[in-house]
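Engineer: Heads up, there are several structures right after this.
Nothing in this text is a laboratory measurement; each read-out follows from the coordinates by a stated rule. Bear in mind the structure is a predicted one, so any value in this text is a computation, not a measurement. Cβ atoms are built from the backbone, for glycine too; each structure is taken alone.
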Structure 1
Amino acid sequence: MRIAFAGVNPFDWKIAEGLLESRPHVFPLILGVDASGTVEAVGPGIARFQRGDRVFGQFLHDPVGTGTYAELAPVPEQIGIVRVPAKLGDAEAAALPTAGMTALAGLDALALPSGASLVIVGASGGVGSFATELAVAQGLEVTAIARASSSARLRSLGAADVVDPTPGDAPTVVAQNHPSGVDGLLDAMSDPPSFARWTNVVRRGGPAVTTTFSADIESLKQTGIRGVNLDMHPTSELLDRLVTLVTEHRLPIPLERRIHLEDSPATLAEMKAGRSSGKTVIEIGSQTTRGGGRGPE
C-alpha cells in the first residue's frame, strides 16, 4: 500500500519502548498502526481489494515493525481495513481508526441507555474526543474531564460540562455535581490509583471502563462497580460501524494537526507527556486529498 497519511497514536511510542517486544518483530522497526492510502499492488488470491483502491484502517500485524510511518507498507488482507468512503478525506480517514474504534468499543462495553450520564477522563485526546461525540450521538449526557484550554472544543463536540482537573480534586467536583453518582465512567488516561479514585463517582451497579488496563476488577466488584479493562480488537466490521456513525451523524473528525515525518519524534514525546489534543496525522504521500473534505469519487 502507498501511504497518504499516517495516524499518530500513543500506542506508537509504547511500541517504540518495547510494549510488543514479545511478538515477532523486525528491524529497523517502523512505527505507525493507522493510515490511509492507495493499494499499490495485490498478491495472488487477494479478493477484497484491487490496485488503485483507496483504503484505510489499523494496520498492526506481525511482524511488528512494518508500520505506516513510511511511503509503502505491506498489508495483510484480513486485518481491520476498509475502503475510504467518498465523503471522507484521506487525512480524516487516517485519524479515525485506532482512536475511533477504541472509543466505540468503550461505549459498547459501557452499554448505557440513552439519557444516562457519562464521565470521560482524558476527553481532550483522540480516544476521548471521539468518545465524547459518539456518546452524545447515542443520547448520553457527557461530563468531559480536560484542561480548560480544550473546553470550547469539547463543548462543540456536545459535552454538557467540562471539568478541568488541574486546579485540584476533579472527582470531588463531579461528585458534587452528581450526588447520586454518574451512570458510567470511560477513562482513557488514568493510572490504577487515579482510576480507582474516579470510580468513586460511579453509582453502585454502574460500569467503569479503562483503556489503560487500570481496573482492579475484583476490588471494584466488591464495591458494586462493573470494571472493564478494554482490550479493543480492530476489525473491518467495527471500522465499518464507526464510519457509518460518523457519516450518518455528520460527526467532525477531531483532527488537530498535520505534520511532516521529521516532526513525529517531538509529537510522540508530547503524547507521552500527556500534552496532546485531538488527533495528529503525518502527511506522507504527494497524491493525497489536501485540506480534508471529500476525496476522489
Structure 2
Amino acid sequence: MSAECSSDIIDLALAEDIGSGDITSECFVTPDRQARAMIVARCECVLAGVSVAAEVFRRVDPGLQIQVLRKDGDSLDAGDIALRIEGRAGPILTAERTALNFIQRLSGVATLASTYVSAVAGTGVKILDTRKTTPGMRTLEKQAAAAGGATNHRIGLYDMAMVKDNHLSAAGSVDSLREGIARLKSLHPGVKLEVEVDTIDQLREVLALDGVDVVLLDNMSLTMLREAVAIRKPGVLLEASGGVTLETIGAIAATGVDFISVGAITHSAAAADFALDFQEE
C-alpha cells in the first residue's frame, strides 16, 4: 500500500472522529500529563493493521514514542501486546478509538482469511479475496487478507480484465467476446484476462478462445466443477466462486480447481477484539 493512500485514509478517519477537537481530553486531562499505554489483543486472532494504528498515534502527536511489538500476520493470543505508546496522555486518548478501529477491522479480515486458508491446507488451492471491500478501505483490507495467507485478486478495474456475466450479456455473442479479447491484448498488453461462466457449455466456448488466462466457474455444483477440471485447457487456470463457506470449501478444493474466491473474507469479517490499556506508573 502506498504511503499516500495510508495517509489519506488515516486523515479521513481522524477528521471524522476528532472534528473540531477532543473536548473531553481538553477539559479533563492536563496538557503535560504523561502516560504509558498498550494495545492488547482480547482474543485469539491474526494481527493486521498494526503499522496503521501506530501511524494514527504519530499523526495525532509526533512526539509520542511508539514501539511496535508484533507484525502483520502474527498469530496472537488473548493478552498479547501489539504495540506500546508513551508520551502525553491527551493525544493518546484522542487517537485511541481510531487506532483501535483500524487494528480491529483489519485483524478481523486477516483472521477470517487465515481460517479459510487453513481449511484448504495441503490441497494446493489458493484462496482469493475479492473487490467486495469497504469503500475507501480496499488496499488496507487486501493487505489484511494477505496477512492472513490469502492471495490478492485484482485490486480494481484497472489491473486485470474480468468479463463477468453482465459483460457477456452486453457483448451479445462469442464473436464479440473474441473481438474484445483482441482489443484488450492490443491496448493493454500483458494484462491478464479472466472470463466468468456458469455452465459447462459456456466453459467449452471460452476454452476455445485464445487469450483467456483464467476462467471463473460461478456457482457450479461439485459435479460441474469436477467436469470443468476434466476438460480444462492447458495453461488456463480455474477459479471456483459463489456461495463458498467454511463448510463447503473443503469439497470444492478437492475438485482440483486452482483458486477459490471468498467474498466473505472482506465483506463479512467480524472485528477482532483489541483494547488500549493504560499502565500504572
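Engineer: One of 1, 2 was used to compute helix-only ellipticity at 222 nm (-39500 (n - 2.57) for each DSSP H run of 4 or more, over all residues; to 500), and the answer was -13000. Which one was it?
Structural biologist: Working: 1: -8500; 2: -13000.
Derived from the structure labelled 2.
Engineer: For which of 1, 2 does distance in nm of label points 7 Å out along Cα→Cβ at positions 61 and 261, calculated from the coordinates, equal 2.1?
Structural biologist: On the way: 1: 2.1; 2: 4.5.
Derived from 1, not from the others.
Engineer: Taking distance in nm of label points 7 Å out along Cα→Cβ at positions 53 and 85 as the quantity of interest, name the structure among 1, 2 where it is greatest.
Structural biologist: On the way: 1: 1.8; 2: 1.0.
Greatest value across 1, 2: structure 1.
Engineer: When Cα extents along the principal axes in Å is computed for each of 1, 2, which one produces 59, 40, 35? It would help to have the intermediate numbers written out before the result.
Structural biologist: Details: 1: 59, 40, 35; 2: 72, 38, 25.
Only one of 1, 2 returns 59, 40, 35 for Cα extents along the principal axes in Å, namely 1.
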